[in-house]
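Read-outs: derived from the displayed coordinates by stated rules, not from any lab. These numbers were taken from a predicted model, which means no experiment stands behind them. Cβ atoms are built from the backbone, for glycine too; each structure is taken alone.
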Structure I
Amino acid sequence: MIGTLDTKGAEIQFLRERLAAAGAQVLVVDVGVLGAAPFEPDVPRDAIAAHAGAALSELAAAGDRGAAVAAMQEGLAKWLARYSAGNPVAGVLAIGGSAGTSIATAGMRELPVGLPKLMVSTLAAGNTRPFIGTADICMMYPVADFTGLNRVTRTVLANAGNAMAGMCSLPVPAPEHARRAPLAATMFGVTTPCVDQVRKLLEAEGFELLVFHATGAGGQAMERLIRDGFVQGVLDITTTELADELVGGILSAGPSRLEEAGRMGIPQVISVGALDMVNFGPVDTVPEKFRGRKLYRHNPAVTLMRTTARENAELGRLIAEKTARAAGPVAVILPLRGVSAIDAAGQPFHDPEADEALFAALRANLSGNVKLVEMDAHINDPIFAARTVAELLSMLKGTGQNADT
């Protein structure tokens, strides 16, 4: 259990008692800096600071809150990664405001997927992406702030303790297809028919498909699992996050998207799913400079903007540049009749000129180590899904990979 004992001591003590009553063995980690702790933690704050190469006394004397938080973030991440590698950890629970949340989740992000991680945070009702990253962190909003125990915080914290005790003690079902080799794919609502068909075809061949929603965090999560050696091949059908990174949408996965599979040398089949769009929130949040562009209200919370021929040409060059560096086999498959459900003939984003700019840039710039396949089909046509699967299976066979591991 992680928290700043100088400001959350009573709440942490309450939680420790609740967890102990549930039969849990609790290790309290203090990540505070300034004030005195009301009780002795199991892991003191100076030990955490030392893992960041910092002296706690110097952090306190400097009085720089930002620098102190940064040091404790680094220290906790290193300490928790080291400790969990050599000791059985059933789960991690933390409480905090802005500083405590930043520190605790930095440590949680170092832990493997599946290990229970619960962050009770006053920031849980806002934008949680900076804290969660690509980890399976559960965030819980305490309703009232942590300024002592009261009828609200006692109830919420008791629920948090009970939830953590349950996650740590109740069994998790064994994977249904534990022996099936895992592959990864990217999907958006507008490419769902394609990926659903891909999943069925691959499962029939004995593979397990992990599908990632291309919302920025989804692409980053997939790249992380690739880097960790978790998947054997990739069907990157929906590369829409590249458009958000290029143009300035809200669902970017960062500048290194579409690079990890190539760096790891694993087979990858890439397409251009949903590169006809850039994502924004409600229509009134679309930046002023884009108000004259072709917009489509996907739902009240999501507004899509059609990419231009110029943007698509740049996206084609970008994909070519990234795939040229791949150490493993790569195929790029183009659906010439549309790259998303709303880019088909008669749909609001149908723009053959913009699509052709994307296709032409790929034809002109793809390196010789990348196989280019062009299909007179829409991305959601069954024959397109079948071809992407056939290409990946051929690559996997060539690299000695098989479905049963």
Structure II
Amino acid sequence: MTHPLNAEIIAIGTEILLGELTDTNSVYLARVLRDMGINLYFMTSVGDNEGRIADAIQIALGRADIIITCGGLGPTVDDMTRQAVATATQRGLTFHQRLLDQIAERFAGFNAQMTENNKRQAYVPDDAVIIDNPVGTAPSFVVEVGEQVVLSLPGVPREMKYLMTEKIVPYLRAHYQLTTELIKAHVLKVAGIGESALDEMIGTDILTGSNPTVGLNAHSGQVDVRITAKALTEAEADAMIRMVEERLHDRIGYFIYGTNTDTLEAALLSELQQNGATLSLWEAGVTSEVSGRMMKLIGENSLMTVQNYATPAVLINTLGWQGEQPLRTWAERTAALVGEQPRAAGIAILSFPDNAEDRADVSALTAIAVTYGGKTHSRSYGFGADSEPARSWTATWTMAMLWRMLKESRTS
């Protein structure tokens, strides 16, 4: 085909929709497609319902060249992908004795008895290209619909990855006569600035580029700036990425703390060391959110001291403070316990459980504060310690803010 190839992934399984299973298969498949230079515009999840699976495949056939289904090829009654693919492509199912013999051989190798329902797996859509599965019992197959293809892979990650790498990728390269074009991504890690402000600083001239493309992905307290290039060779893609990366450094370089797999805690540790600074950390109600991440890098070290409390009320009572104050004020007072010590930084995270009755502030359940060099930044939130934001957002925001304060102190 001369036009760019588009793909769609359909993950099959009610357990995905119920939140009982994280769909890591689609993430893996997306990366393989990206590395092949195949565009991916849609990822769909559908439960174990034959009609809905068939509908999802038919919709995908209306907008993609390559449809990859994952899951639903087992022997039980809720494994409906075979029939759904046949229905969506207007064909029947054909029994293959060779496949059943292979399945039986696999069971014999496990010293296990094959049950009658395994016979289901020997049926595939009429005229399908059979993809033998030497690492499992679920055969895979490809249904060719004109210039389009529907590829069905098992949902067991080990089997799916093997078949995708060893069987499907070579099939796609041969079927579509693919060149060695690839898609490569490079991520700049940014902290200390919000997504909207970052978007404005980068500018539409960069953000609307077609190749490489630049996109923002906001996380709690930090933003990923992803540069994606499509090229015939990795060297060419790297050169294209470098040109855009240089432009981004000119505009937002002050806020970039790393690339790709670099972590915020590693960047914070580096700034603490470069400033000759120490960190005092107070965590009340959210034990080990910052300290756990930092200690993975430094272990027990005089660079950081940690005090943990069950709740903010326990912390306040332990310190002997009296009176009624907003929780944010208590967080600021806690972080400020570093006093006038030179190059001493403080982080305080105070969070009551969502149903707490002893909270000191009815307007906030969580408050955070960061202090360094006589400056303090703080925030308060309505969510409590039982929520995911209290466990992730507060840790990342405080580390990002302290990283920025340390960098400002060092470069001013």
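Here mean count of other Cβ atoms within 10 Å over residues 55-62 has been calculated and equals 14.6, so which of I, II was it run on? Computed on structure I. Among candidates I, II, the computation of mean projected area of the Cα convex hull in nm² that gave 22.2 used structure I. When distance in nm of label points 7 Å out along Cα→Cβ at positions 71 and 191 is computed across structures I, II, the figure 4.5 traces back to I.
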